[in-house]
1. If distance in nm of label points 7 Å out along Cα→Cβ at positions 49 and 257 comes out at 5.2 when worked out from the coordinates, which of 1, 2 was used?
2. Given a computed value of 24 for relative contact order in percent (Cα under 8 Å, 6 or more apart), which structure among 1, 2 does it belong to?
3. Here mean count of other Cβ atoms within 10 Å over residues 129-136 was calculated and came to 16.8; which of the structures 1, 2 was it taken from?
4. Quick one: P(r) over Cα pairs in 10 Å bins from 0, in percent, for residues 145-280 alone came out at 12, 33, 27, 17, 8, 2, 0 when computed from one of 1, 2, so which one is it?
5. Have a look at 1, 2 and say which one yields 0.50 for FRET efficiency 1/(1 + (r/R0)^6) of positions 137 and 289 (r between Cβ atoms, R0 = 35 Å, to 0.05), as calculated.
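What follows draws every value from the coordinates through simple rules; no lab data is involved. Computed from a predicted model, the values in this text were never measured in an experiment. Cβ atoms are built from the backbone, for glycine too; each structure is taken alone.
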Structure 1
Amino acid sequence: MTAAATHSLNSDPGAGPSRAASVQKVLSKAGIEAWLVEDYAVPLIAVEFAFKGGASQDPKGKPGLASLLAGVLDEGAGPYDSRAFHAVLDDYAIEISFSADRDILTGRMQTLARHADKAFELLRLCVNEARLDDEPFERVKSQIAAGLKSEINDPDYAASRVFRQHAYPDHPYGAPVRGDLATLDRLSQSDLKAMRSATFSRDGLKIAAVGAIDAASLASHVDAVFGALPAKGTLVSVPEITVAGLGTLHVIDLDIPQSTIRFGRQGITRRNPDFIAATVVNHVLGGGIFSARLFREVREKRGLAYSVYSQLVTFDHGAMLSGGTSTKNERAAESMEVIKHEIQSLAEAGPTADELDKAKKFLIGSYALRFDTSTKIAGQLVHLQTEGYDVDFLDERNRLIAAVTMDDAKRAATRLLDKGELLVVVAGRPEGMG
């Protein structure tokens with residue numbers, strides 16, 4: 001497959017073309033909506049879609065089911081077994097893939113425009129007639145198991161896994177998305193069919209297409225691929241949850257020279273009025289590359305670690321501020337103290353005027369990088385839809401960031417960071433911790 005097409009869907013707040021104006025809302029005869037950016041600069045079509053559900057729908061005791069389903073959907077469909085299906089994809093230079101996240105199962109397709117009919121037909125087969133045959137089912141499950149085995153002694157994997165378990169105990173968000181070696185053998189083809197039946201529906205479907213296709217053609221293909229799905233799914237209700245374990249430390253003993261640290265606390269949901277201001281505050285704390293406080297204090301001033309970060313994580317039913325670093329065992333305690341101090345300082349005083357200005361400029365300027373290829377644009381459009389935003393947010397986002405005042409930032413810092421209490425998980429043999 002040729003490289004993703006380069007597109008221009010860029011604008012700055014108050015200047016330049018509107019991103020939202022480039023997006024058409026296409027409604028098919030079956031009533032399915034898709035967002036379209038029509039562009040004939042190169043003869044490529046990129047499609048991305050998502051079904052609500054994902055790993056949060058994995059049955060209790062069977063983590064990894066959504067990931068396994070995503071792994072076998074393109075391993076044979078309709079009249080094609082796995083080998084034949086991949087052969088026809090190669091013959092027509094078509095790419096089709098699937099993946100599972102916490103709250104969604106995503107599909108992607110990219111094709112040359114002249115092969116659009118064939119590509120959409122193959123996609124229809126994956127969505128409606130995936131075979132889930134014995135051989136690919138066992139093969140993909142073995143591949144997942146091999147990956148999990150290779151990560152057993154990986155400190156990053158161990159710290160992240162235990163961190164999730166303590167942050168979200170007895171909740172789907174605390175379970176591993178790709179599954180667990182102890183329970184992988186419990187997953188069956190009947191489980192996959194049940195999950196597909198529950199989640200593949202039109203009410204939880206979001207679609208975006210970018211490239212050399214018009215609205216009428218897209219609407220026809222959308223109906224062909226998705227029109228036969230049930231109108232409504234049967235998703236299991238996922239409870240709202242906040243981060244647990246604040247103020248606790250958990251050490252995973254690994255005989256390695258470095259300690260891998262994961263830390264976090266309750267975040268701010270994407271629909272909270274302070275979410276945009278919190279995004280700016282997080283950039284000041286640890287979301288920036290060289291300008292972030294954690295980078296300056298942990299790496300540049302003290303040389304404690306090569307990298308350190310913080311990020312806002314927003315799920316459909318929870319939100320988190322999380323971060324991490326890796327450092328020598330003998331300097332792990334010092335690193336964590338510096339991180340805590342910077343969190344508390346930012347919570348109490350907020351950012352400086354210079355920090356606020358630099359964070360806003362970076363977040364505004366870098367937004368365009370999310371829209372420089374057809375696949376990125378399609379992915380961003382589906383991302384906005386699954387998070388409940390309308391097309392107008394493409395333009396509004398940068399304006400909202402530009403409008404964040406010092407008072408907004410200080411208020412968001414206080415709400416986001418509060419007293420600085422953290423859930424901390426360390427993998428290694430950290431001196432002075434434990």
Structure 2
Amino acid sequence: MEQSAAPTDLEGFLRDIFDAAIAAVDPRAILAPYLPQRPKGRVVVMGAGKATARMAQAVEATWGPCEGLIAVPHGASLPLQGIEVVETAHPVPDAASEATAVRLLELAQGLGADDLALFLISGGGSALLAAPAQGVSLADKQAVHRALLRSGASISQMNILRKQLSAIKGGHLAVAAHPAQVVTLLISDVPGDDPAIIASGPTVPDPSTIDEARAIVGRYALDLPPSVSARLASGQGTPSADHPVFGAAQTHMIATPMAALRAAQACAKALWPDLSVVILGDALEGEARDLGQATAGITQSILRHGAPFSAPVLLLSGGETTVTIGQTKPGRGGRNSEFLLSFATHAPEGVYALACDTDGIDGAGTNAGAIWSPRVARQGADLDKRAFLAAHDALQFFEMADGVVTTGPTHTNVNDFRAILIPADAAL
């Protein structure tokens with residue numbers, strides 16, 4: 001049987017499958033079937049996250065103008081008919097994060113048994129809504145966020161600690177809405193798609209404990225403000241899972257990292273039918289540079305031994321890596337750019353790779369991530385990749401090598417997206 005020809009533009013091929021992944025988790029296309037029947041009483045839409053503005057648009061496209069309040073990162077607002085949008089800070093909360101969280105709690109507390117609290121939650125909500133627990137100040141919470149971001153802790157570990165220091169996370173927001181009907185629609189940006197971890201679970205019961213939070217502090221030797229240490233020592237935790245609001249609440253996961261990866265796989269097969277497309281997993285974690293080096297090692301094995309796969313092959317993966325800064329003053333870049341620079345440092349010639357955050361923002365920059373190809377390799381041939389990697393300055397490297405991928409906010413968020421393309425003619 002005649003083999004199908006490879007696409008002529010392999011960089012464009014990687015961009016196309018990334019676009020397909022994003023389209024598959026666009027709330028406008030997927031949210032409506034998860035909406036409950038509209039009740040006779042008030043409908044109040046509340047929430048926070050990088051995808052929440054698009055989720056709110058999808059709600060109003062079905063129900064018309066709605067009452068409500070949502071928080072999104074700066075620059076992620078979208079026009080809505082009735083729901084108010086407030087921009088707050090990410091990844092470190094600001095005064096607007098605190099004020100908006102307080103307003104949401106007050107809005108939820110005003111609901112009755114005939115009303116519906118529709119919560120729209122996606123990744124990023126932990127910073128966008130910051131209502132410190134009693135005795136903890138916003139400045140203290142900011143210090144904890146910064147320490148966690150530098151520590152190398154996973155997103156799950158970060159959110160376990162954040163919940164113990166909050167008056168809105170860990171189920172507090174749902175408790176505030178009792179006795180209203182509570183429905184939560186979620187877009188997952190965490191490995192395992194755990195609702196209690198996404199945005200620190202403001203509307204679901206918290207299975208973690210204060211002892212786990214203390215253990216995370218010890219493991220990463222976090223230097224905490226005295227008020228935070230006192231809060232953790234007090235033993236006050238998050239609401240009990242036995243609270244009646246949780247027994248009647250509905251929670252629906254409307255988009256996940258695996259959904260995006262499967263869409264990318266289908267797109268790749270449509271564009272290149274004879275290409276092997278393998279999903280390595282949707283929950284790959286660890287240090288970004290370590291995963292980059294390990295992935296390059298798999299690439300070398302494929303070309304050297306034809307194992308575990310034979311070229312040509314496309315390797316897809318998702319999850320959320322971490323970047324441990326330590327005491328070094330970092331350069332510019334996020335975990336996807338750092339992953340890709342580490343991969344490029346160890347990868348064979350002739351391979352292609354793309355690593356981007358599905359929300360369109362890698363770290364604190366304005367780029368989604370970066371792309372690697374023979375063209376980018378030539379552009380960066382005179383640059384010292386290891387030096388840029390040591391300085392956590394991956395974005396500068398890819399800017400100089402013309403490998404930056406910029407999409408702007410995508411208004412969805414299902415974590416990192418990585419695609420490694422190994423053509424048959426790549427060389428060790």
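1. Considering all the candidates, the number was obtained from 1.
2. Derived from the structure labelled 1.
3. 1
4. Value 12, 33, 27, 17, 8, 2, 0 for P(r) over Cα pairs in 10 Å bins from 0, in percent, for residues 145-280 alone corresponds to 2 out of 1, 2.
5. Structure 2 accounts for this read-out.
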